[in-house]
1. helix-only ellipticity at 222 nm (-39500 (n - 2.57) for each DSSP H run of 4 or more, over all residues; to 500) computed as -5500: which structure among 1, 2?
2. Between 1, 2, which one scores greatest on distance in nm of label points 7 Å out along Cα→Cβ at positions 164 and 300?
3. Looking just at FRET efficiency 1/(1 + (r/R0)^6) of positions 84 and 332 (r between Cβ atoms, R0 = 25 Å, to 0.05), which of the labels 1, 2 belongs to the structure with the highest value?
4. Of the structures labelled 1, 2, which one yields 21 when relative contact order in percent (Cα under 8 Å, 6 or more apart) is computed from its coordinates?
5. Consider the structures 1, 2: one of them gives 31, 60, 10 for P(r) over Cα pairs in 20 Å bins from 0, in percent as calculated from the coordinates. Say which.
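Read-outs throughout are calculated quantities, based only on the coordinates presented, and are distinct from any laboratory measurement. Just so it is clear, the model here is predicted, and its values are computed rather than measured. Cβ atoms are built from the backbone, for glycine too; each structure is taken alone.
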Structure 1
Amino acid sequence: MKATTKPSRTLHRPRSTFAQVLLSVWITISVFAPGLSAQNAAAPARAESVGAIVIVVSDMDSSVDFYSQVLTFEKVSDTEVYGDPYEHLEGLFGARMRVVRMRLGEEQIELTEFLTPQGRPIPLDSRSNDRWFQHIAIITSDMDRAYQTLRDHKVKHASTGPQLLPAYIKNAAGIRAFYFRDPDNHFLEALQFPPDKGDAKWHRTSDQVFLGIDHTAIVVADTDASLRFYRDTLGMRIAGESENYGSEQEHLNIVFGARLRITSLHAAAGPGIELLEYLAPRDGRPMPPDSRADDLWSWQTTILTGNADELAKATNDAKYRLASSGLVALPTPDLEFRQGELVRDLDGHLMRIVQR
């Protein structure tokens with residue numbers, strides 16, 4: 001039987017518009033790589049700003065006097081909270097807290113006294129390279145006046161004196177800095193930027209000695225590992241990097257041979273978070289594994305987000321340890337947020353992820 005040959009036909013298709021090409025590509029990706037399409041369509045929620053830094057204190061009235069009279073913070077609120085939601089938030093049965101919010105310039109801290117249970121004091125032999133180290137950097141308009149103010153109030157030194165960072169450290173040259181302690185032995189830093197460094201607001205003319213909080217600094221074991229949490233999970237951006245060493249840095253930290261890799265991270269608003277990795281010496285002690293939220297070395301850094309569920313899921317999926325029982329809804333906005341959770345970074349520092 002002989003095959004029948006059909007006449008051929010030429011099909012003429014209209015030229016694709018740019019929009020049609022994009023649509024075709026999108027359909028192809030959706031069909032053959034649905035995971036990639038979903039990832040691009042729904043990026044995880046990110047940190048929108050860094051809020052109040054939480055400092056655990058042993059005697060609220062003494063601490064309020066120190067921060068207000070010596071450092072000129074202004075009291076914003078004074079409240080007491082307790083009950084099941086707060087126990088779940090802090091990961092502490094029986095938690096009852098007095099919380100005083102204080103402001104300096106545009107930034108705020110929360111002084112928190114645990115009335116029950118009461119945690120442990122900061123070890124007397126704590127050094128600047130121990131990985132429970134955390135401080136806030138308080139900007140001063142005049143380091144000489146700031147240092148004299150601290151001396152007049154008999155504040156404990158944590159540096160030998162104010163240090164001028166040298167020209168060979170390009171990204172920190174001209175910065176003046178001094179470490180000192182509050183009544184509970186928390187490390188604090190007075191910091192003055194030269195004209196070519198720091199946010200423009202720190203260079204406005206002011207008759208105030210202490211202006212606000214530039215950043216909170218934490219010691220980490222491995223910067224690159226920490227960036228997977230702060231940059232890749234929380235979504236913060238790297239704003240600056242430096243490697244600091246030399247006599248001035250050693251006397252600032254009172255750590256002989258100190259050589260630090262410093263990475264500054266920022267959200268869209270609020271103070272920065274500074275990662276301090278001691279390249280030398282490497283003998284800083286790790287965060288005690290049994291650390292709790294009521295221990296005086298357990299600072300909390302507030303991370304504000306528009307979608308706490310999504311950001312909490314991102315930290316949980318990445319297997320970061322929780323101090324809270326999970327994402328907790330609060331009955332009132334006494335702490336200025338309605339839901340939140342405490343999560344630990346790789347070194348054990350507490351981040352308080354909240355949504356107002």
Structure 2
Amino acid sequence: MDNTTEHQSQNLNIKTNSKSILVIGGAGYVGSTTAKELAKNGYTPVIIDRDIKSKPWTNKFGPAFGINLPQEIDLLDEVVKRYNIDSCIHFAAYTEVGESVKDPSKYYLNNVVMTLRLLDKLISLGIKKIVFSSSAAVYGIPKDGLALDSETNLNPINPYGQTKLIVEKILQDYWKAYGLRSVSLRYFNAAGADKDLETGEWREKESHIIPLAIKAAKQNYKFSLFGTDYDTKDGTCVRDYVHVTDLAQGHIKALQLIANEDVCERFNLGAGIPTSNMEIIKYVERYAGPIDLVKAERRPGDPATLVADISSATEKLNWQPTNSSVDNIVKTAVQWYNKMHQKEIN
């Protein structure tokens with residue numbers, strides 16, 4: 001495998017009978033945290049990512065291969081054989097809503113076409129179980145701001161959300177035709193950092209409110225708060241924030257479900273706690289210092305409220321978010337920022 005690089009944790013004892021899971025996009029934010037949870041729960045995460053060199057935490061939890069999908073997809077053959085893999089978690093996708101509107105081709109090619117190539121490759125290798133990273137973006141603007149995980153209220157308002165919904169529908173067809181078991185997990189606002197500060201948000205181009213607000217507080221930047229005239233308790237958008245560790249544990253539950261049942265399911269993963277943007281700002285100020293706030297116009301397409309109904313995940317996955325208080329989310333995010341910017345702070 002000349003085109004790959006492999007890093008294996010010295011503390012990880014990989015055995016031929018271990019439960020090896022192919023983790024596509026495993027160097028990313030949710031992917032790397034899930035890899036850690038997999039290792040803690042007796043699995044061997046086998047990480048596939050096109051960008052592992054810039055993320056030093058990638059090699060802590062299992063073998064990691066720098067493979068560019070779909071161009072190098074045939075390199076998966078040897079990896080699957082070497083680690084006797086029978087399940088996959090698929091995180092890899094472009095995720096910027098605004099960019100998806102400006103350049104939908106990029107999103108359909110990567111998020112849909114690449115995923116199709118991956119699914120066909122998995123089936124050809126005898127892998128018939130997959131957990132898919134979907135998104136609350138499949139709902140668009142749900143009535144009353146509450147997202148119920150049924151098939152009657154799906155109306156994405158941007159190409160990013162469309163790509164996630166298309167893949168969900170493809171998985172349904174592949175289950176019926178090829179017996180590919182799947183669980184699609186519709187994330188709400190993933191946030192926070194691993195309590196050991198081994199994984200957290202780290203992007204070249206950040207667009208999420210919590211890391212941006214922390215940066216504004218720490219570096220004395222002006223922070224633009226988009227929309228302060230919504231019909232909400234304080235005029236700012238209301239969202240549902242779920243701690244990344246809770247998300248990762250949801251993937252373990254999903255793996256257990258498809259290991260034992262022949263299903264094609266979809267679940268919301270959120271905290272079910274409505275939190276306004278202004279409340280987020282106040283929590284960030286508590287842990288990171290004052291923010292120079294600038295009120296800005298609404299962004300097109302932003303719903304006033306978007307909160308998850310997590311009753312299905314609670315009932316069918318036996319999953320409960322236990323780390324997702326807003327206080328804990330923001331506190332761990334600030335701790336992660338401090339770690340990653342330690343030289344600047346000192």
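1. Of the options listed, only 1 reproduces it.
2. 1
3. Once FRET efficiency 1/(1 + (r/R0)^6) of positions 84 and 332 (r between Cβ atoms, R0 = 25 Å, to 0.05) is tallied for 1, 2, the winner is 1.
4. Computed on structure 1.
5. Traced to structure 2.
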